[in-house]
Structure 1
Amino acid sequence: MKQALWQPSAERVRNANMTRFIEFVNRKEAKQFSSYEELYGWSVENIPYFWAALWEFCEIKASRKFDTVIDDLTKMPGARWFTGAELNFAENLLRYRDDHTALIFKNETGATRKLSYAELYGAVARLATALKNAGVGRGDRVAGYLPNLPETVIAMLATASLGAIWSSCSTDFGPRGVLDRFGQIEPKVIFTVAGTYFRGKKFDCLERISAIVKELPTVERVIIVPYTETDLDIVKIPNAVLYDDFVDSGESTEVEFTQVPFEHPLYIMYSSGTTGMPKCIVHGVGGVLLQHLKDLQLHTDLKRDDVIFYFTTCGWMMWNWLVSSLATGATVLLYDGSPFYPEADALWRLAEEEAISIFGVSARYLAAIEKERVNPKQTYSLPRLRTILSTGSPLSVESFHYVYEEVKADVQLSSISGGTDLIACFALGNPLGPVHAGEIQCRGLGMKVEAFDLDGTSVIGEKGELVCTAPFPSMPICFWNDPSDRKYRAAYFEKFPNVWAHRDYVEITPGGGVIIYGRSDATLNPGGVRIGTADIYAQVECLSEIVDSLAVGQEWEGDVRIVLFVKLAEGVELTGELKERIKKTIRENTTPRHVPAKIIAVKDIPYTISMKKVELAVKHILHNEPVLNVDSLINPESLELYKNLAELQN
């Protein structure tokens, strides 16, 4: 039996939203559940009853209740959810309209803004009226090329209130990356900024947006938030207007919430686009709302007195997930800038200043601050911090220990895993259960998640493909411009018919936890044995000489050999002795098959804008295959480092 790093106190269990939900289900369904495991088993074997109970427990605001929860449980994809229901996403997020703080905005320059729920509602009312006056209505696309500002949240809510569809890209994207996305969906309106800040520097956005808009003939309005500037010349940008001037055209103090069906489009999200044109993934109003409230209220235990923060750009689904916290009445903290500026501990200073209780970052961030020897426990007072969330890539065992030793001992460390494809989580935290190093606590309620071996057999305690064998409400409605659903089916249902294959390589533990070993499409196969890259990273990146690493499989002499690229700490050289120590560390802590055939030093490791390592792109380079849409990377120039390497010719 593994020793737990953390166990919730009796008081915390007693006060948890999950406990209230168990009691609610027991009353409603005449059950006697006393544990999460019992509740989870019921939720995936009685799917319609679970989702109906969640709807009632979360007090979904709807002008018309549903007739049927799901029309056909055996249909995947294609099952229809909550038929007959009419609701509005923004109305559910704006149910509170009082003086409680809704949004706190901070950026790396020290700027701070706060909006109450009443102020947020008023701002949405004015912008929604202005958008309506500009001709935006049900089904129209409104795009955001924005940093993580209050105006971004306001624009999304105003869009959703009208029954229009919101889609956003991070300002980290260059013009080509934006056009690859927005060019497919043909927006009527674009929101953007004059400039952004990052690592103490100011970056202009007007030149980029001018180039973008010229290639988007459907855009009728470009609404510019000054942000970094006060005196702007926008005459060269077609159909441009300043945000405040545009809002002044909307005089209403009330929001008219357009009621739409459960599966009406809400968001268009994008795949990373590193292996082809980004897929435009369409998510529906009701599915997003229900999944997010389940993830936030039950699995994250979010309450009204919480301050929740996630370090994210507006191009990552974690932004959408974070903003849904408004439906619970909690305070959402938005941050713009580098997480390491002006110092490596910048976000922990933020956590202390704003009394953050739920703190979310990427696994990569936690590994980086450990390397920087950041010690928040000694430097900052964090009495309200009770949950740390981590996603983006598997969280290593070392990072689990680092959090409990150097950040806070009494904190729930919730590694979570899902994706843009479902705009939610398959595996995440359980506030009633223990935390074990290297393990996600549980599978999400209502999500029939399993691990399939190569034959499609469900396995426990063995590695396999992460699949979901029953429908869930936040499955994409469709892909944009994919009328026959050909691309949609190919993305998830080609490998195992009628089963969602998520492309993660995982293990479901006997205790119900989940261990992620990396992307299954980047799984290494030396000698025909499947190896997860996360196993290698966990060993290599605990060495002080190694800042970062990336492992790929290279086809060689009728087999596959593992090539490990390492980014070295400043002043370190990749000597023969260091290579042998890397191999010895991997061999002793994993298996001989994990040991790389080649170890090569590189100056940088490629990452997507949502901070995921780009293994497949490097694999393509090694095999002289094209890499498409490099604008989806935060450091596309790094790919040049992997071309024509002499070390890989023998």
Structure 2
Amino acid sequence: MYTARLLCVCGLLCLSVQGQTPADLTQLNIDDLANIQVTSASKKQENLAGAPAAIYVLTGDAIREGGFTTLPEALRMVPGLYVVQTNSHSWQISTRGFSGIDNRKMLVLVDGRSVYSPAFGGVFWDLQDIPLEDIDRVEVIRGPGGTLWGANAVNGVINVVTKAADRSQGITVSTSVDNRIGYSSLIQYGGRIGNSFHYRVYGKASYWEPFDSPTGQPLPNSFGLPQGGLRADWALSQKDSLSFAVGEANGRYQGSTEIGSPIQAELLKDTNLSLRWEHRISDRSSTDTFAYCDWDSHEAFPEEKQNTCDFEFQHNFAFNSRHSLIWGGSFLTTGLSVVDFAPEYRRVTDESGFVQYEYVVLPERLRILTGSKFEGNPYSGIEYQPQVRVAWTPTQRHSVWGAFSRAVRDPSRSESDLGITQTIPSSSGISVIHIEGNPHLHSERVKAYELGYRFQPNAQLSLDISLYYNDYSELIVLLTSGVQVLPSQTIITQQFRNANPALGGTAQTHGFEVGSSWRVFRRWTLSPTVTEMRGSSNATSGVPKHLFGIQSRIDLVRSLRFDCGLYHYNALPPALGPPAIPGVPTFNRIDLGLLWRPRSQWTMGVWGRNLQSDRHTEFVNDFFGGTAGEVPRSLSLKVIWQSRPESE
């Protein structure tokens, strides 16, 4: 009833603005969104409406004007993406199954730089505190992307694209305060030297308060992250451009690495730099050369130091209007030192090459893309990751696409080299769990079958439907290899292995995802999303079967906007031990916000988050992640001032 009443409030407010003046003309309409240029689906620019993949674009304006303080919060709006929070700085973001503390089957890129961790697999979202004011768009692909992006893009790719420096000129000051979550502040300056060289430099600081445990006691997981960075773009000539970026972050948080382990202060440091050179050889040929290095350190248990460097080259060539080719390669090397790994230090090198050929069967109607990536890694040798994609656009209002892909996930170093012992007290005594890595692991594999349909009958309505079936094999699981019962304790030895089908080495997931946008009136837009997923228990136990979301946006007057969001998450079952882990009951999340632009330089907003209850749990406890906190109801204020708004 409470949810229904809030939805009615949103509807009544929408009806009241039917006769108002036109909305801000800088906002994208449905036609504009369909024509957004994306690159993640085929590594070249193409219209979103005709992309042969389950792709969604979250625009930078939608993120900033939605009142979000972190990127993971904004990703809740993406259809088919499962986003939940476990504590003040930890997030689980996944798609199409296998959600957990690591989310090892989702590749995340920031301007082409991979932030996927080779130590434990997955992404540490607390370190990806990207200034939201600088995000141009986030391209989210649901489904394999191994042919273009390489290993670990098994279930999807999140590609964060930031603005060029010439689009963030002048001074920007932003601050947000949340009464129960924390605060974040940014100061940035963008300038230029001559007409061809633009730059921006920024400093940002964020602090997130600890959540409460289900028993009501504060957890020790506060988190602070000061950081700074620089981006420069230089148009050398009409055919050449250079982009350079450098960033530095130095975080500190308190927490426990495993359930029941002592509380400790932990330090996180990250330094990264990247360089991109784009060269246009002719109207039919261009190259893209990209290199980056990343240095990370985690100065607590487990103590970890990592240095990564990557060099990538890509050549786009169009033979004629109907035949084109993209080919390239990369060299990635990572040195990683982690306490409790054997050996403690190891350098891993991956070489890869890829090729993708596109044939336009019928101009503006039917095209076929096929290709493969070939990648060598020290675990399983040479891996191939092919795909075939077909896009059919019978009319401008209809688009159908289908795809077959094969992708792999390389073993992480924790699965290969870990050696750790943990003691867990229980009512029946003490359990000592010894976990061993396995240096003889193979890569996990998936074969994916996808079908999609996009329909836009008019400028007020759009519909995007994706169906999929994923078949996984060679899954890496933690299996018990020995049990020793002693009078005072039970010693359990577990090891990572590529399991056989009877022990969970295979899995399948299938389902569908629906995203839509409906401009009910000139000033009222609804964007509902529906996600349904089924499959093997080892793939779906950490993901709800039903996900539903709806965002309502109302332009009350030219300078005032009202947002309303509802998210529904189906229950998660409990997990068997040791230790036994409780499930998560069904919950709804309700957010309301009011955005005010009194002048072009000023943006002010107030948002209520998680209004349906005082606090709630969104994800289960994790053995290595510790106790899951309860996300609180909160009220946030945000103010942005720009001396030169981008629209000018």
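Here, each number is a calculation from the coordinates, and none is a lab measurement. These figures come from a predicted structure and were not determined experimentally. Cβ atoms are built from the backbone, for glycine too; each structure is taken alone.
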Mean count of other Cβ atoms within 10 Å over residues 112-119 from the coordinates reads 15.6; which among 1, 2: 1
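For the read-out log10 I(q)/I(0) by the Debye sum over Cα atoms at q = 0.08, 0.15 Å⁻¹, for residues 272-535 alone, a value of -0.32, -1.15 was computed from one structure; give its label from 1, 2. Don't skip to the end; give the middle numbers.
Details: 1: -0.32, -1.15; 2: -0.54, -1.26.
Attributed to the structure labelled 1.
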If helix-only ellipticity at 222 nm (-39500 (n - 2.57) for each DSSP H run of 4 or more, over all residues; to 500) is computed and equals -1500, the structure in 1, 2: 2
Structure responsible for 16.9, with mean count of other Cβ atoms within 10 Å over residues 416-423 calculated and labels 1, 2 on offer: 2
